[in-house]
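Rule-based calculations on the coordinates, nothing more; no lab input. As the structure is a computational prediction, the values presented were derived from the model and not from experiment. Cβ atoms are built from the backbone, for glycine too; each structure is taken alone.
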Structure I
Amino acid sequence: MTAKDNKNVIYWLLTGCLLIFIMVVVGGITRLTHSGLSISNYKLISGTIPPMNDVEWQEAFDLYKQYPEYQKLNSHFTLQDFKDIYFWEWLHRVIGRLIGLVFFIPFMYFLIRKQLSKPTIKKAIVLLLMGGFQGFLGWYMVKSGLVDNPDVSHYRLAAHLTTAFITFAYTFWVALDLIFTKSKPINKKFRNLVRWGLLVLLIQIIYGAFVAGLDAGFIHNHWPMMSEGKFMHSTVYIEKEPLLKNFIEGKSGVQFLHRILAYIVVLFVFLIWKKSKSLTLTTYQSKGIKTLNIFVLLQFLLGVFTILLQVPVWLGVAHQVGAFFLLSAMTFTLHRFSK
């Protein structure tokens, strides 16, 4: 089948990519505005409709008051303050439900109409399972902030965010499989270099989530040094015991690794560009590498300014969007050297 034959299926998958992108953006705003714990219950159907009158708003606010975030951090909140944070978490959940419908209903339609090949059916089922797992991780993440500590586990936040990124990348990959149907010779050595670049980028995304979950972007707001003119601040290795905990639970250690990984990601993109100069590239391969270079530079600069300006909401969201575009470029580039 040609890309023209798969046109509707391709549009469906790319629509899914767009919705996942929007959901990640709204999720970033939800995190940065500290709105994620405003809805403490989970109702799949009725939860789609927000409070519609003063009585329902007061009931929702009273429920919020029963949990640690209100009791320990936001006891000064008025009903209007609550409404402000409620909106972002509600919107985030509604988009999640919409994504489920957009994936499931067209899938069943295409399946009944026999417009999906067997390989595409298998990939679509994997996507549906990934989407369901992503929803579970969202609930699991919120649950961690409703017990004693009025903040979600940074591990669960990282799992939730990284799964969203991976689901997007895989959806995009499946769409690319249908767009580019002709195979070509593969330079396995170069393809493996891009694969390593993608792996490092995913680790960097995980550490970006760690930084967000620990609010580690609000310290050491200098660059290229961390603080006090030091490339590695002393708190990087003395904040936690044992030493390893500094790099997965310590604010300074997590931020330090996020900085180092940024340099490594840039290095990999440079190597990909350098090695590609000796290859005969197709038009799309060349475009993929050029786009990769543009996005890695933009993302690096966004990261620097996010630190320097102490994570204003708009810049924190822009940095997360930059990661999304960089992942898209890396996925596209890898696909063009793999198929």
Structure II
Amino acid sequence: MSPYASRSKSSRGRSRQESPSPLRTEYQRDRDRIIHSKAFRRLKHKTQVFIAPAGDHYVTRLTHTVEVAQIARTIARALNLNEDLTEAMAYGHDLGHTPFGHVGEDTLDQISLNGFAHSSQSLRIVDQLEKDGQGLNLTWEVRRGIASHSKARGDFLAESLIDKSGETLTLEAQILRLADSVAYLNHDIADASRAGILRESDLPEEVNRVLGSSHAQRINTLVMDAVYASWPASGDDINQEPGKPGTPIIGLSPETRQAMMLLREFMFERVYLPLGRSAESEAARDVVRALYSHFLSNPEEVPPPYFGPDIAPEQAAVDYLSGMTDHFAIRVAERVKPGVSRDLFDRVPLA
């Protein structure tokens, strides 16, 4: 393993001390806890980009998560970094996503008193909400990676690698941030094509030339380039000056990075922003607003562990609503405000 890798034996540990496993590393245990959580299972019925699509082959939040884990592990293995840590963070990074994808997140962020970000909610889920309010008691490194994976619009590789707590992101957490984008950009192209709103030939010429003109080519180019550009992180860089290890980072070559950011901006303009203004998106916003208003006014209807003596109604409403799947949110909304989901009702099986 690379000297720059995060080692399980050197973990900062858990909030509640536990006896070590005789078989699994600490990061393997974290991965398994996430996979067996209720929040992870709910991802299969949460929107990625397209709300309530008619076909069976559109990406869901769960299939996205699996793709991110696969890409992240490939990069980590090639660079001699910690696969177990990378995989655990990947499986947990989107647990806090709302129903209806980023439309739901944006709406809840606007109406919630304290704002909302799915990365922070993912951390709250693993720390406090899972296991009937006990949390999963994950390691510090996995928790930090989950909380720090989000990226603003623009060249996210130019962003600081210091997280909100002032700590430098581990190389494994940096891999997660890159793998997340590699995964969603490419499967969102496929879904947009499936929906008839985009053709691969519509992509910028520079993107097709540098990254490739197919799903497989683009992913292969980005993963291979990330490995080559980040090779000092492997610990096997023959060009590294002895005695001066430096601080390796995970990144891309200049040409590939420019093409990826061009593709990302193209997807915002042609897919993400237009979809956010669609009739389905407006209906989803109405559902989120109706549910938030109802549970804020009627906190006694929020089940534990989301609401209790020490939990404010505002937090209970956010926790309960953000944890809902698309299907469940629509069913509950129809109960508390009949007709609010009229544009979604016929598109989602409510039985």
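Tabulated data
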item	result
Winner on FRET efficiency 1/(1 + (r/R0)^6) of positions 140 and 212 (r between Cβ atoms, R0 = 25 Å, to 0.05) once structures I, II are ranked, highest first	I
When mean count of other Cβ atoms within 10 Å over residues 84-91 is computed for each of I, II, the largest belongs to	II
Origin of the value 1.00, where Rg/Rh (Cα atoms, Kirkwood Rh) was derived from one of I, II	I
Read-out helix-only ellipticity at 222 nm (-39500 (n - 2.57) for each DSSP H run of 4 or more, over all residues; to 500), computed value -15500, structure in I, II	II
